[in-house]
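Trainee: Next up, some structures in C-alpha cells.
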Structure I
Amino acid sequence: MESIVTAIITGAVTLVGVLIANGKSQAVTETKLDELTREVREHNNFARRMPVVEEQIKVINHRIEDLEEINKHN
C-alpha cells in the first residue's frame, strides 16, 4: 500500500513538473511566433512598396536623361 501511495505522489509531482515546463515552452513558442508574424508583415509591406519605388526610379532616370540632353545642346 505504501508503495502505491509513493508511486501516486511521484506521478503527481512529475505531472506538475511536466505541465509547468510545457507552459513555459509554449510561452516561448508563442513569443517566437509573434515575432515571426511581425517580420512577415514588415516584409510584405516592403514587397508592396517596391514596385512604386521602381517606377519612381524610372521617372527619375528619364528626367536625368532629358536634363543631360538639354545640357548637351547648350
Structure II
Amino acid sequence: MATSIQISEELKKVLSKKKLFERETYENIIWNLLEDNMELNEQTKKELEQSRKEIKEGKTLTINQLKKELNIK
C-alpha cells in the first residue's frame, strides 16, 4: 500500500541533489540513504570490534609512547 508524506521544499531540494538519474523516485533516494546508513553502522561495528581486539592484544600505543617514538615533545 502506497502512502504519501509531506516534506519541506528545502528537503525536496536536498533529496533532488541526491538523484543518480533524472527520473529516480524519492522513494529510491530514501532507500539508498537508509541502506548507506545501515552499511555504515555495520562497518563501524566491525571496526570497533577490531579496535577492541587490538587493544586486548596490546597492539596500541599511548600518546606519550608515540611522541617518544617520533621524538615529539
Structure III
Amino acid sequence: MATAIMSCGVEQIGETAGLVWHLLSDKGPLSMAKLVKESGCPRDLVMLALGWLAREDKIAIDAESRGRTVSLR
C-alpha cells in the first residue's frame, strides 16, 4: 500500500496532537484506526501526533489482540 507524500511541519503536528487529545477526551479510548478515521487526518500525521503526545506522557498505548488502543493518562 502506497502512502501519499506529504509535507508537515512541527506546527501541523502540534495542531493534530491537540485534535487527537480532544478526540480522546470526548470519546474515551480509541483504536489507532479509529483515531485516524475520526480525525480525518492522514495516518502518518496522526502517528506523528501520537508520538508527540507519548513523549509528553499524555497518552497510554495498550496492545490488544487486534491492535493498539490509545487513551489519555
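Bear in mind that the values in this text are calculations on the coordinates, not laboratory data. Since the structure is predicted, the reported quantities are computational estimates derived from the model, not experimental observations.
Trainee: With semi-axes √(5λ) of the Cα gyration tensor in Å coming out at 19, 15, 11, pick the structure among I, II, III it was computed from.
Mentor: Here the read-out was taken from III.
Trainee: Upon calculation of helix-only ellipticity at 222 nm (-39500 (n - 2.57) for each DSSP H run of 4 or more, over all residues; to 500) from the atomic coordinates, which of the structures I, II, III produces -17000?
Mentor: Numbers: I: -37000; II: -21500; III: -17000.
Computing helix-only ellipticity at 222 nm (-39500 (n - 2.57) for each DSSP H run of 4 or more, over all residues; to 500) on every structure in I, II, III gives -17000 only for III.
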